[in-house]
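Down below are the structures I want you to see.
Here, each number is a calculation from the coordinates, and none is a lab measurement. Remember, it's a predicted structure, so these values are computed and weren't measured experimentally. Cβ atoms are built from the backbone, for glycine too; each structure is taken alone.
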Structure P
Amino acid sequence: MTRKPLWIGTSWKMNKGPAAARDAVGQIVSMAIPEEITPFVIPPFTSLETVASTLSGTRWHVGAQNMHWEDDGAWTGEISPHMVRECGADMIELGHSERREHFGETDITVNLKVRAAIRHKLRPLICIGDSAEEYEFGVTHETLARQTKIALHGLSAAEIGTVLLAYEPVWAIGAKGRAAEPDFVALAHTRLRNVLAELVGSEAAQRVPVLYGGSVSLDNAARYTALDNVDGVFIGRSAWDPSGLEAIIRSVVS
């Protein structure tokens, strides 16, 4: 079976306002991206339009880091799907563990946002992950299966085919995170593929990109992307500098 293109990208989180984003995206737009790579970048809201407009017409996908599920209304401090689209984004990151831990995101609200994203033709990048306690107690699979099934609840097989999943172990992300062993990632992704097959059948499940994110770096990215059922990497601080992102893309291709 011919392998799908690898999705490789990063979220800048709460970094790079408009000035810094202009400098960074100026470097990004000049990168030579191999055909087997589908690249993406997810800037903060204040830089979204700048980044999206600069990368318009290229092979880069641009996403926002969160959104509300309603189209408009009295939701102070929130951003609607329509606003994200109007800024030029075509992706939306949903359910990141930092949103779940610090801002009350739940499996149910992730589902509401996923369905809203699809209505507005935004490609959801759904983050799922197990806590350190869930990992230690051996319930990683149960946690990921629950998060995945609820996030995709109510979607047709065709709609599920438009999403991306990103497995990001909570214990493996952030400055103090520890990189997961490739064998563990391989097993987790295989089980995730089986969950997708339960929902949409094995053939359609193969079309859903499942990315890995969790202390991904220049040293280990190629080991992860070489695994079956790993369709790319979602990178953190190692790719915040465009030169770091470019180096990881090169390492994966080589």
Structure Q
Amino acid sequence: MALIECKFYSEVLGLNTSMTVILPQQTTTQIGMSNVARGTLHPVLYLLHGLSDDDSIWLRRTSIERYVAELGIAVVMPQVHRSFYTDMAAGGQYWTFISEELPALARSFFPLSAKREDTFVAGLSMGGYGAVKLGLRKPETFAAAASLSGALDMAHHFMNWGDPASRSKEYDLIFGPGDISGTPDDLLWLLQEVDRSKGPKPALYQCCGTEDFLYADNLTFRDACRKTSLSLTYEEGPGAHEWGYWDTKIQAILAWLPLKK
């Protein structure tokens, strides 16, 4: 595998930012690794970080590079700060960045497939929210979206987590002062919209530990999704909001991805 730390300028954000990229490399003599490259253009997983992390965190806390070596899939890990993958009310236009500019730039820099059947997204916590939002709002782009311990019911979540005063302030900076229920930032509303549409529908994967503070959010999303026609793979079990759980579950997600043989 090739590991690239990429610094670049974002026209959408108006600043320099970064992404960390793993690219397949066919090798035969590398000790302890069996690397596979599928062809000229690689299938790609956009792998999203959580609220307090950055584009380096999946490499630092898991063995993601080793896990994807035999799959022949590229992994693009972008930096979005504390934006919730949203065009912020008082901040950067991170939804436009992650959904439009980043994939186009990544494909211009690296040999990545643009085919829907080769394009996937996953993320943890805040990144789980971002991954599912990408899958539901861009189903023509992403064939599959996976959430690990995701913040999947944001319409009420920020108003009921921690200190209400500090949470409300950050919520307003990201989403604005109004209620996001029934808007494109509300995943429960998006489920209904995609279900009613005649367009493509992404395969969804959702997992959460039963000791996780986001467990109730995940049950709400699971139950809402099960009332639609969307395909959902749901897993729960013992686990908290921590990297031991996510390191295990990202391996399950990689096995679940509908990669072409």
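Here are the numbers:
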{"quantity": "Answer label among P, Q for the case where helix-only ellipticity at 222 nm (-39500 (n - 2.57) for each DSSP H run of 4 or more, over all residues; to 500), calculated from the coordinates, equals -9000", "calculated": "Q"}
{"quantity": "Structure from which 0.75 was derived, FRET efficiency 1/(1 + (r/R0)^6) of positions 70 and 126 (r between Cβ atoms, R0 = 35 Å, to 0.05), options P, Q", "calculated": "Q"}
{"quantity": "Origin of the derived value 3.5 (distance in nm of label points 7 Å out along Cα→Cβ at positions 54 and 222; candidates P, Q)", "calculated": "Q"}
